[in-house]
Structure I
Amino acid sequence: MEFEKLKEVISNVLNVDPEEIKLETTFTDDLGADSLDVFQIIMGIEDEFDVKIDPDKAEKIATVGEAVDLLKAAISAK
């Protein structure tokens with residue numbers, strides 16, 4: 001469930017096909033995201049799921065799978 005919604009957020013920010021997004025997909029190498037794009041994705045996650053993501057942890061996200069793990073942790077901490 002979280003992964004599907006996360007794919008929507010990522011595809012909207014980066015203008016990519018959601019089917020191209022897998023758990024092992026990297027934001028910079030595979031999707032061509034820069035730091036501003038990743039920041040916009042984090043903001044989109046926070047809005048979509050009504051959670052707060054730790055900025056220090058968000059800076060270290062490299063793959064979509066890591067973003068899913070961070071999102072699950074934020075949801076369980078609510």
Structure II
Amino acid sequence: MVQTKEDAKRKVLELLPDGAEVFTMASVTLEQTGIAGEIQESGRYKSVRNELNKMDRKTQGREMQKFGDFVAVEL
């Protein structure tokens with residue numbers, strides 16, 4: 001248990017090793033605590049969301065689906 005948003009962010013980031021592949025779902029909590037931003041923008045982690053956003057749905061739709069299926073299995 002943590003008391004503040006800052007404590008929550010610190011705790012989550014302590015648990016994630018540098019270079020970890022992380023997929024953040026749409027979450028008000030992740031946004032409000034700054035966790036999503038840290039994962040997607042810091043360069044310390046491999047953001048699956050960022051990788052999917054770089055892909056072209058028309059030409060890479062099949063790969064995107066496979067990536068999404070892989071993420072779902074890992075969860």
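Descriptive notes on the structure:
- Computed 0.25 for FRET efficiency 1/(1 + (r/R0)^6) of positions 8 and 64 (r between Cβ atoms, R0 = 25 Å, to 0.05) - originating structure among I, II: II
- Computing semi-axes √(5λ) of the Cα gyration tensor in Å across structures I, II gives 26, 12, 11 for structure II.
- Among candidates I, II, the computation of distance in nm of label points 7 Å out along Cα→Cβ at positions 24 and 40 that gave 0.6 used structure II.
- Read-out distance in nm of label points 7 Å out along Cα→Cβ at positions 32 and 56, computed value 4.0, structure in I, II: II
- Origin of the derived value 27 (relative contact order in percent (Cα under 8 Å, 6 or more apart); candidates I, II): II
Any read-out appearing in this document is the output of simple, stated calculations on the displayed coordinates, not a laboratory observation. Computed from a predicted structure; not experimentally measured. Cβ atoms are built from the backbone, for glycine too; each structure is taken alone.
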